[in-house]
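Asker: Structures incoming, each one as structure tokens.
None of the figures in this text is laboratory data; all of them are computed from the coordinates on show. All of these numbers come straight from a predicted model, not from anything done at the bench. Cβ atoms are built from the backbone, for glycine too; each structure is taken alone.
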Structure 1
Amino acid sequence: MSSQPPLGEFDIIEKFFQRSASRPDVLLGVGDDAALVTVPENNQIAISTDTLVEGVHFFSDIPPRALGHKALAVNLSDMAAMGAEPRWVTLAITLPEIDEAWLAQFSKGFYDLAEYFNVALIGGDTTKGPLSITVTVHGVVPEGKALRRDGAKPGDWVYVTGNIGDSGLALAHLQDKISLNPQQLELSLKQHYYPQPRVLAGYGLRDIASATIDISDGLYNDLQHILRKSHCSAVLNLDSLPLSETMNEAVGVDQSIALALNGGEDYELCFTVPESNKGSVDTSLSFSGIQFTCIGQLAPGHGEIKLKYQDKPYQIEPTGWDHFN
């Protein structure tokens, strides 16, 4: 019996990552030295890059389909935080070996999400080495409409989309810090492995939010980025944190608060809204189908966050994600 020759770099690209771009604004996609795209008039380009490294951002036993989804989702979440429409993406993947079954599942997870948001893969690179994935997404946003971190003012209200903390809950189980029952694990792993970028919410926030960030490193840490850029402080009402039934059933109050504030990888949006726009939030986000919750208010300051639970001061050590700590 003759065995099939091993796949090479260009075989991998052709078999798993070279699909015809469905977007009419892609003039030249995968397969040349560079891609060519057209940009609509009166729009600015938004660009974001993230790298996921095995052993740092994910465990070696993560399902490859989940890794493909998550590698793209974290970048789409950055587009959502800018109010940008994601359009094109490049993928650089480093592989320790060629595993066709693994690649088939990884590419499925990646393409399923890309097709859902009508994002075209237009280029990238493959090489050999420790498993890592780098994704760069390019989007467009109408001139002057991009959401930023530096526009918040004292008096603005603080909101988050969705529920927060479930991804951290799943991670705590995977790290043997807690023990979830099978149903709790299934529900929280869905949030950890398959985060849903809030792109539609980002569109709705363009005209009403004063500042926005996606929650990747923990709500506490990420909100501080807004506060420091905007020269504000915040008071958060912990009773208002949007926690899932899974979270409330699995752990006690203190641990659920810690996971919501420090867990990270929720990829929900944290945004601030002036008092004058507070009544417009429901209308602006209604088409997205995404829930949102007001959790606090801004005040003058330099990045401080005061926590209250049941109208009493609450203390917690911020331990959100930092690559070098």
Structure 2
Amino acid sequence: MSFTHLDKSGDIAMVDVSGKPGTLRVARASGFILMQPETIERLSLDGFPKGNVLTTAKLAGILAAKNTAHLIPLCHQLNLSWADIVFDVRKERIVIVATVKTREATGVEMEALTAVSVAALTIYDMCKAVDKSMEIGSIKLETKTGGKSSVTEGYRPKTSIIVVSDSVSSGRAVDRSGQLLREGFEATGCPIGEVKVIADNQEEIIAVIDEWTAGCVELIVTTGGTGLGPRDVTVDALLPKFSRRLPGIEQALFNWGQGKTRTAMLSRLVAGMVGSTMVICLPGSTGAAGDAIEVLLPALFHAFTMMKGEGHS
């Protein structure tokens, strides 16, 4: 019998999560360990040479959750907000459920799975002297919330994008931020109507906004023209048209951007309502476009649910 020798020279790397905001993330995992009924009965009697089995297993599981990055090579080292393990003692098995929380930039499913695994192994270790038939099984992730996975359903607004740039509109530069926004919004299920490139001109900006808000566009995202240059006129054109500002969106983008680059403080990005259409004005860089996708989506879509009178879920 012959075997194909796989190339082992490929690179490995941690996933870079430095561009993701920290949010509340929760994971719950479960598993079980099969045991003889007689072994289960001894649990209530503390009849094991090494002491209280479940208390030790709980401590071991929580400690394992806190040290997952030291066990799984490419896991991120996370600051856990909370970890807990509960046991459901049945006739022939102990069901183990671990719940872990964090407010970091990546999820804690590996921490929850590791907690269950080590708790089960600890039970095995403490009971092996009296039960040689034990079997660990069905370790799995039960639920995971937080990050983008926390909002998977809901209304997706009809969206159009305006790229405001003299250089792109004249053909001297290639649009990147507009296409990045399009890809990001489409990836979350938004129907994209149009990506329009125009010059840094107030009259032209207003004309496109008036046309789209009079139509069926529910969300307009502009990119470019938010700086301090003499041709940066997007904000000046649109501020007078806002019937209400959306400071929460502005602050979320400002805070995230300034945490990455000090010059973000110089941007004049704004967000507001023009009639029933939401308009978000972003800087023209691909970094700002990527920040908007990471920070706003898909949580932004809840606004359209509220505007339709459906309230908070």
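Asker: Here relative contact order in percent (Cα under 8 Å, 6 or more apart) has been calculated and equals 22, so which of 1, 2 was it run on?
Answerer: Derived from 1, not from the others.
Asker: For FRET efficiency 1/(1 + (r/R0)^6) of positions 78 and 134 (r between Cβ atoms, R0 = 35 Å, to 0.05), which of 1, 2 scores largest? Don't jump to the answer; show the numbers that get you there.
Answerer: Values: 1: 1.00; 2: 0.70.
With respect to FRET efficiency 1/(1 + (r/R0)^6) of positions 78 and 134 (r between Cβ atoms, R0 = 35 Å, to 0.05), the highest-scoring structure among 1, 2 is 1.
Asker: For distance in nm of label points 7 Å out along Cα→Cβ at positions 30 and 214, which of the structures 1, 2 scores highest? Can you show the working numbers first?
Answerer: Values: 1: 2.1; 2: 5.8.
Biggest value here belongs to 2.
Asker: While we're looking at this one, here's another question. Using mean count of other Cβ atoms within 10 Å over residues 46-53 as the calculated read-out, with 16.9 as its value, let me know the right label among 1, 2.
Answerer: Source structure for this number: 1.
Asker: Taking distance in nm of label points 7 Å out along Cα→Cβ at positions 206 and 246 as the criterion, which structure among 1, 2 has the greatest value?
Answerer: Once distance in nm of label points 7 Å out along Cα→Cβ at positions 206 and 246 is worked out for each structure, 1 has the highest.
Asker: Between structures 1, 2, where is FRET efficiency 1/(1 + (r/R0)^6) of positions 198 and 238 (r between Cβ atoms, R0 = 25 Å, to 0.05) highest?
Answerer: Top value of FRET efficiency 1/(1 + (r/R0)^6) of positions 198 and 238 (r between Cβ atoms, R0 = 25 Å, to 0.05), among 1, 2, belongs to structure 2.
Asker: Let me ask something else about it. Ranked by Rg/Rh (Cα atoms, Kirkwood Rh), which of 1, 2 sits at the highest value? Write out the running numbers ahead of the final one.
Answerer: Details: 1: 1.00; 2: 1.16.
Once Rg/Rh (Cα atoms, Kirkwood Rh) is tallied for 1, 2, the winner is 2.
Asker: Now for a separate question. Which one of 1, 2 has mean count of other Cβ atoms within 10 Å over residues 38-45, as calculated from the coordinates, equal to 11.2? Mind dumping the intermediate values first?
Answerer: Numbers: 1: 11.2; 2: 13.8.
Only structure 1 yields this read-out.
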